[in-house]
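Read the figures in this text as sums done on the coordinates, not as results from a lab. Since we're looking at a predicted model, the values are computed, not measured. Cβ atoms are built from the backbone, for glycine too; each structure is taken alone.
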Structure I
Amino acid sequence: MILMNNFKKEYTDIKPSIDKAIFTTLNKGFHILGPSVNKFENEFARYIGATYCVSVANGLEALQIALMAVGIKPGDEVLTVSNSAVATSLAISNLGAVPVFVDIDEYYHMDISKIEEKITKITKAILPVHLYGQTADMKGILKIAKKYKLKVIEDACQAHGAEIEGRKAGTFGIVGAFSFYPTKNLGGYGDGGAIVTSNKEIYTAARKLRNYGSEKRYYHSIKGLNSRLDELQAAILSVKLAHLPRYIKKRNEIALIYLENLKDVKQISLPKIRVGALHSFHLFAIEAQNRTELMEFLVKNGVQTLIHYPLPIHKQICYTEYNNLVLKETEKVSKRVLSLPIHPYLSNKEAYRVCKLIKNFYENK
């Protein structure tokens, strides 16, 4: 089976470094907020190009703490998108704030031409999602945010290493949020997340918020969360961070095979890449006719695929208040989108096989 991810191959490849990091951490005797966390935070901030990094328990809480740190309160409106993991909106809702959904553009990101019509007197922030490993139109978003004096919080949970004009995702807004879920370009062996910023006040607030609102043990200046990356995950992530440029290069190599070999298949639409962008290809998402049949055909022939995302957030049961909202492009894409295997341990031969099978499927339709 050609898998969406192959964690066993990854571990085998870097096993000596991973094992050394784990055992070194265990022998130090620190488990929470120790030297491995400090080391990883410094390394990740440097890699991203931010002054500060605050590691947390997962991507959802990275987003939630980022929103809390910039001052989002109950009743505030935050503009975001509906074609994302539900965590994006939950981070807003969990604070009693209100997600306001903007439709998407041809790159599956927030459509800047549809932002201003959604802004009201109680809009406080814009939360764009760098979906699939490519940055949203940050130049356009920042221009609108400046005009209306709105904070910009980046959901970069799928965009480790993605760039536009030489600047990495997560550094455009006042704060960026990342997930280290195992499937991410930089993934741990469990949950994890991080907040990056170059604003010292937000950094200080985020450090308190992740640790019960405390700087000094048993003294709490604000109401916070328990959201801490553990030492073992931090040590693992430090090892894997060193391999991230290589991983992204391989993802782009696989993407190029797909782009070149599937460009003449009229029944599918291939992902578009922004001018000046380095796409990190967390996912390779196509739009496909006869999607269900194609999926069944591929799995029958040994290829795993997934749908990201089959039901937009505004159509979920937990968001019934939005169920009548119409987001034309978001809804259209959700019925057609299909993610093909792409990861650093996928061979070129396997990628060519996926292309051949897709071509065979449509030639016989």
Structure II
Amino acid sequence: MTENVGGPLMAKAGRPRNTEHPLAMGSFRSWLALMARSRGIDAAYLPRALFVTLTTLLTSPLRLGEKLRYGRRVRRAQIHPSPIFIVGHWRSGTTYLHNLLCQDAALGFVSTFQTMAPGFCLLGEGTIKRGLSRLARARYPTRLIDNIPLDLDAPQEDEFAIANMTTLSFLHGFTLPRQAEAFFARSVLLEGLSERAVARRLRSHETVLRKATIRSSGRRLVLKNCASTGHIKALLRLFPDARFIHIYRNPYHVFLSTLHLHRTVLPRSQLQHSSADSVEQRVLRFYKKLLRAYLRDRSAIPPGRLVEVRFEDLETEPLEQLRRVYEELSLPGFAQAEDRFRSHIASVADYRKNTYTLDEHAIAAVNRHWGFAFEQWGYTRLEPRG
């Protein structure tokens, strides 16, 4: 099995810069709180920490301006009562499915620009976004973790916005890898959190969705957030009529692709050293914990509001799988959106996925830690030759 870690992607990615941290336009207050709980920053990363401190401080007037200008409108925004949540483990096809569904003009979404600057995404929709878009395209014409074109108006995972607003995000484990386990437990599984802290996390998420609702002119939102896979019941408290799409993929592919994600994002985010072995162990533990939480809690979703999609089926017959999603979730508008779906499918027909080598070590690791996934979703279990 191959999915080319080298080649154009890594050549394009180049050496990590201290000026490309994903929290650079986030909350200054949240960043200071994160640093206060860091338990130490390694000296090599002090310039990066200083950069984020300065940029979050210097953009604070923009966030204040947005609160003054749009605060009341955001608080009054009425989120559609049955948003569509795409859940599943990272690198399981959630992005492809999200981009497909967002071709339906009747649906809204959280944009890439909103996730980068959730505190001033409404105020900065014009000049600021255009300037950032030019800078982003010059440095990264496609996303670092895959070959999907980078577009600030494109749909994006709303967890990035939450990370830029609060300390309760799994993504902070890339900044402070020595605390990655704690961030995962608290913000994905909501373990060890008081009711007040859970409510704070949910309020932040709700604020993101209110702003997306304003940007989308009140349309029903289709949202992708892999972290949501671990707290389905909490989302149902917010949106009892929500719809869920769980997408899953061959565990061997997910393992290799997730390792690549961590090895690409970590060097551009970390403020603490992290060994290759610790990265692999986190990937193995997080998958098991995330999907076991999903399997435990999916029964809480009322009948007719959950559909499960096999990535390999979506890849080979995308239109048929989309039609099934609309039918099983009783979503309107498939016929009206079908031409747009077909156009998008044709536009990505030549997309080249990253390629990786599946070696004996990877097979053994996945078999040992993720055996339940083969039984649950019917994938063929390989056996190491050694």
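Thinking of I, II, which structure, once P(r) over Cα pairs in 10 Å bins from 0, in percent is computed, gives back 5, 24, 32, 25, 11, 2, 0?
Derived from the structure labelled I.
Looking at distance in nm of label points 7 Å out along Cα→Cβ at positions 46 and 342 over structures I, II, structure II comes out largest.
In this comparison of I, II, the computed figure -16000 for helix-only ellipticity at 222 nm (-39500 (n - 2.57) for each DSSP H run of 4 or more, over all residues; to 500) is attributed to II. Computing mean count of other Cβ atoms within 10 Å over residues 110-117 across structures I, II gives 17.4 for structure I. Each of the structures I, II was assessed by FRET efficiency 1/(1 + (r/R0)^6) of positions 54 and 166 (r between Cβ atoms, R0 = 25 Å, to 0.05); the largest value belongs to II.
One of I, II was used to compute Kirkwood radius over Cα pairs in Å, for residues 126-197 alone, and the result was 12.3. Which label is that? Structure I accounts for this read-out.
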